[in-house]
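**Q** Once you scroll down, you'll see the structures, which are given as structure tokens.
Coordinate-derived values only; no laboratory data. Model, not experiment: these values are computed from the prediction. Cβ atoms are built from the backbone, for glycine too; each structure is taken alone.
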Structure I
Amino acid sequence: MIERLSLAAVMVGLTVTVHFFGLMALLWMLRARVHAFRDTWAKQGGVIFVIVLGLMLIHTVEVWLYAGVYLALGALHDLETAVYFSTVSFTTIGYGDVVLDQKWRLVGAIEGANGLLLFGWSTAFLFSVINRMRALEHDWLERPNR
């Protein structure tokens with residue numbers, strides 16, 4: 001059991017690292033284009049769209065990392081099943097139509113907890129970006145010399 005918990009801890013650490021650097025890349029992109037926040041609602045919508053796509057990309061990388069581990073361990077035998085299982089575990093949907101052997105099910109459960117936390121982090125990030133956009137828009141609209 002210790003080796004499976006250790007593997008799960010390594011995967012949590014890896015996905016949190018991927019998430020952190022992914023969010024930092026999105027922030028870098030936002031800061032480079034902060035002027036786009038004030039122009040029009042269409043540009044603001046475009047920024048939000050890009051952020052959501054970026055978040056989806058980050059989560060996709062994390063899901064595929066877990067899928068790769070399941071394949072490498074022999075816990076699942078083909079890529080499609082590994083990606084499917086990882087996706088339903090990471091998103092905490094957990095249909096139950098594909099299950100891991102008892103030896104590896106703890107890793108799958110920890111993947112679900114990991115995904116839940118990372119989706120929460122992404123939601124907080126998106127909420128923060130939208131709030132910041134609204135604050136910048138409000139500041140811009142109240143300037144006397146626009």
Structure II
Amino acid sequence: MGDAACHGAPGLTKRNRVMFGHPGHAYVYLIYGFHFCVNAVCRPAGIAEALLIRAVEATFGEKLMAARRSVNKPRELTNGPGKLCQAMNITRVLDGVDLCDSNSELFIAENPDLKKFRKEKGPMVTTTRIGITKAAALPLRFYLEGSEFVSRR
């Protein structure tokens with residue numbers, strides 16, 4: 001795609017090897033030597049492309065997450081990529097796990113009330129990305145406008 005901010009842009013490395021693998025797997029990396037970020041690989045093997053999961057709406061497991069992140073408001077548990085990884089104990093140990101396998105330590109589950117959720121939290125918004133300098137003008141940030149859990153600029 002020509003995205004200079006993509007970790008796969010420089011080519012295959014030990015760190016980004018999962019991005020070059022099969023779609024549906026977690027690519028987990030460390031930023032600033034302190035925070036983990038989790039991505040979902042989304043292109044066929046050989047094409048490095050993954051979607052950064054910037055936030056999740058915590059609707060269950062809040063007590064467990066709060067034990068890992070002492071915050072005043074529930075939205076602060078997971079409203080940023082590093083925050084959600086800390087709250088959910090996502091580390092490099094989970095790099096490469098199958099996000100499509102419900103028996104995996106980390107997986108993406110289907111919301112049985114997806115239509116209702118999207119109606120309540122929508123519409124979907126597309127903007128430019130935040131927190132990067134390379135290719136920052138590309139419209140590759142997507143979120144539901146009504147979600148309080150969206151990480152902010």
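**Q** Comparing structures I, II by distance in nm of label points 7 Å out along Cα→Cβ at positions 2 and 130, which one has the largest value?
**A** Largest calculated value belongs to I.
**Q** If helix-only ellipticity at 222 nm (-39500 (n - 2.57) for each DSSP H run of 4 or more, over all residues; to 500) computes to -28500, which of I, II did it come from?
**A** I
**Q** Rank structures I, II by distance in nm of label points 7 Å out along Cα→Cβ at positions 26 and 58 and report only the one at the top, that is, the highest.
**A** When distance in nm of label points 7 Å out along Cα→Cβ at positions 26 and 58 is computed for each of I, II, structure II gives the biggest number.
**Q** Once distance in nm of label points 7 Å out along Cα→Cβ at positions 66 and 90 is calculated for all of I, II, which comes out largest?
**A** Largest calculated value belongs to II.
**Q** Given a value of 2.2 for distance in nm of label points 7 Å out along Cα→Cβ at positions 42 and 98, point me to the structure among I, II it was derived from.
**A** II
**Q** Ok, one more. Given a computed value of 27 for relative contact order in percent (Cα under 8 Å, 6 or more apart), which structure among I, II does it belong to?
**A** The read-out was computed on structure I.
**Q** The value 2.3 for distance in nm of label points 7 Å out along Cα→Cβ at positions 50 and 114 was derived from one model only; which of I, II is it?
**A** Structure II accounts for this read-out.
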